[in-house]
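Listed after this line are the structures, all set down as structure tokens.
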Structure P
Amino acid sequence: MSSLSTLSLSSGAVDFVDDGRLEELLRAARPDAARVRDVIAKSLSKTALSVEETATLINAGDPDLREEILAAARRLKRDVYGNRIVLFAPLYVGNDCVNDCLYCAFRRSNRDEVRRTLSHAEIRTQVEALENRGHKRLILVFGEHPRYSADFICDCIQTVYSVKVGHGEIRRVNINAAPQDIAGYGRIKQARIGTYQVFQETYHHATYAAMHPHHTRKGHYLYRLDALSRAQEAGIDDVGIGALFGLYDWRFETLGLVAHALHLQERYGAGPHTVSFPRVRPAAGVHLSDRYFVSDDDFKRLVAILRLAVPYTGLILTAREPPAVRRELLAFGVSQIDAGTRIELGGYTEAGDAQCMEREQFELGDIRSLDEVLRELIVDGYIPSFCTACYRLGRTGEHFMEFAIPGFIKRFCTPNALSTALEYLVDYASPETRAAGEKLIAAEVAKLEDRPLKQELLDRLRRIRETEERDLYF
């Protein structure tokens, strides 16, 4: 890693977050109903909203208008994503960290945290456990430390891809790690990375400075804000942004996320592939004021508003949230969730039913098994998807938008979701989950138009049930 004095930025790096302007938008008078409905109509036409238009939705105070926003988010979710929910699991590789972020149990001053970095043999053991449960998509999570270099991350990615257990394999590896320079991102690109995820945590400058001591690497606001611009310049066109809600006013952070998405779209032709919006959770040795903690009602609002603001961006809801909250929020725009999650180092083979706070970054709200979560999705009418086709066929960045904006992506997504769901049902599901899943698949196939693609899908589903063939995608 570079020293603080030699941090390099992307060409034309700019701090595009104007705190004064965002605060001014949030102080504006409540918009009238006609204005709110005009913004909703623009979103339903699948057009990204400006920061100002997003603020209009945030400032809508009338309860009936807020209900219209929620209803619009439900509709847009159905129109763009259908009833698919993509599933993944996080794998924590190491929790050594040079930063001292006040909200994080991994911070370097927390002497109660048990420090550990998984060896490649231990990574293999964790991946085997995940594959034996049916996972196909992982995100590797690292603290920020010199040992977690670009080369180390590449080695970890290759280790994960090398593990095969029966029908089990990881088909997509995403990364949540420290920002890199352009050369580092370039090396990681060659390792067949999926999404590179960097959260700004808070877009509010004063709060950022208060939460991240200035003498630490993460204390450099612009270097972090510019992180995914450098990734784009290195050829990683599949990136994820996020904010940690509860550090500052949720309304400001929502505008910050939209501003970031628009910046990437305007500069590189494609916005972020995903947006994450985790809420602060209890963590070992962490004592934060609850002044900006986000209520469940406001959390629902911000998810709906994000869905309307960035129609083609995936929204990730993590296992930080309890099952009931996750179940409700799926309808308002969420397209990806993790399941069967453990965030202790080595947690997929070493953790029992109870969480160990000294071995994890924060407390989880949902530690149900993958099978339990997947069965609930099926019962609620969602297609669980482990699809990785777009990434592997090069449908990312601008190319993804070429397919997504006209709606052509639906031709691929539903069939791919159904085939990956069936793989799970045949290879890993409990009898109860398989019975429910087979019923759902039959109903979904019946909805498809009787075209050659449907006949090809039926043949692929037959081959999954009757043969050893897997990984059949459009």
Structure Q
Amino acid sequence: MKKIIYLFTILAVLSGTSCKKFVDINTDPNNPVDVQEKLLLSPIEFNITNSLEAGGEAAVPTYVNHYMQMIAYNQVVPNYGTYYAVNTDGNSTWATVYSTCLQNLKILKDKGQANNNLNYKAIAEILTAHTLGIATDLWGDIPYSQALSGVGNLTPAYDKQEDIYKSIQSLLDQGIADIAANAGAKPGADDYFYAGDMVKWRKLAYTLKARYYMHLTKAPGYTAAAQAELALAALENGMTAAADEMRFIYPGGSNSQARWYANMLPVTTLVASSAIVDTLVKRADPRLPLLIAPARNTGTYTGRVIGTPTLGVLANYSLLGNAYAAVGSTQYLFPYTEALFLKAEATLIRSGFTAAQPIYQSGITTHMTKLGIAAATQSAYLASRGTLTASSALEQIMQEKKIADFLSVENFTDWRRTGFPRLTPVNNALSAIPRRLLYPQTEINTNPQPQHSARLTDRVWWDTL
């Protein structure tokens, strides 16, 4: 009897103190229903980098770089390079935006709020703004205010692009305020971009604000002068050095190759286009051997003419160079050079080409310094490019920004809103140069909206050039 009483006493103590810890048979440790902020952040940042900003052969960054004439297929036409597109092309990127990124960012934001970990909440808000910005610039009107409710609303209405832009600025302002509150835990190694340096996150938020202000210089109801002033004010608190840029460094092992390295493997038949190769060769740009690799068979810099109807020998064409497409290359999501070119453009609008000149040159030299180009070589290149003039300034700024923002989806937005660099339709083009993406077939099937009739050549709201 004493033994029985003793056993019941032990069970009573266990049940009253930590029963769930030991005997909760309804909890599967291999399938958790809740995770800490630090376990959410890393995969979110990786997916924004690897799927949204770099993407694969059949993903938005690849389509956009075809349109911007940076890459070409060694394939018969038609193909993406000649503006062939169907609605299913957008399925994977749309899923990345909503299911992988925005939905998990909402969870991260809500958990940060609930746990008073406002640094994590701030990062979620900044990355939400960043992701929304990419999506709306590609598709125009998109769901947001009614989205991310799960089964609570499976057919959310689409927000107007102007309202999405207002949401972007509001999210960035809230992120800045949450950083200032400095409450709760901070990230560390789980933050691939800044290792928990909230000063740099704050600078990123302000620089993103400048980007999205400048996108609206020609938008209906907005003026270039007002947007330039807003951008310059934001940049006062933005990035100040290359150490501030938003980037992801691929380790480069067999399971962690840089995405643009994988994109350019022979199986894809992707090569450098003649448009970008010939531009760099013509300018005697010292960045050429870093941005472009010589063709394996010939040792010369030879891009493929987009839209060529016949197959060529793959090894006779250049690939992208090691600065951006090596196995362990860095993916630049928001380089410091973009901040400089934004400032140059805004200064041009406010104060003229003479005031913009040194900032424009700083954008070029900062990019060259990052690539390891000697100062004397930089000076020679600057001299060859001449000085800005009233008629040439915007074109020169955008030409150099495209090179410094090598392979960035932002180049597609810049071309649509400024008209620079100058592009002409490729050989065997199926249409004029695309100005947006088609809405994904998955969305057309499950959440039909009037916007889904948009064609590749239709313009988004701010594209009035």
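Readers should treat all values here as calculations from the given coordinates under stated rules, not as data from a laboratory. Just so it is clear, the model here is predicted, and its values are computed rather than measured. Cβ atoms are built from the backbone, for glycine too; each structure is taken alone.
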On mean projected area of the Cα convex hull in nm², for residues 120-327 alone, which of the structures labelled P, Q is highest?
Q
Of the structures labelled P, Q, which one yields 60, 58, 42 when Cα extents along the principal axes in Å is computed from its coordinates?
P
Quick check on the output: 20.6 is mean count of other Cβ atoms within 10 Å over residues 128-135, derived from one of P, Q. Which one produced it?
P
Across P, Q, distance in nm of label points 7 Å out along Cα→Cβ at positions 80 and 432 reaches its greatest value in structure P
Given a computed value of 4.6 for distance in nm of label points 7 Å out along Cα→Cβ at positions 232 and 304, which structure among P, Q does it belong to?
Q
Identity of the structure behind 0.75 (criterion: FRET efficiency 1/(1 + (r/R0)^6) of positions 320 and 336 (r between Cβ atoms, R0 = 25 Å, to 0.05), calculated), options P, Q:
Q
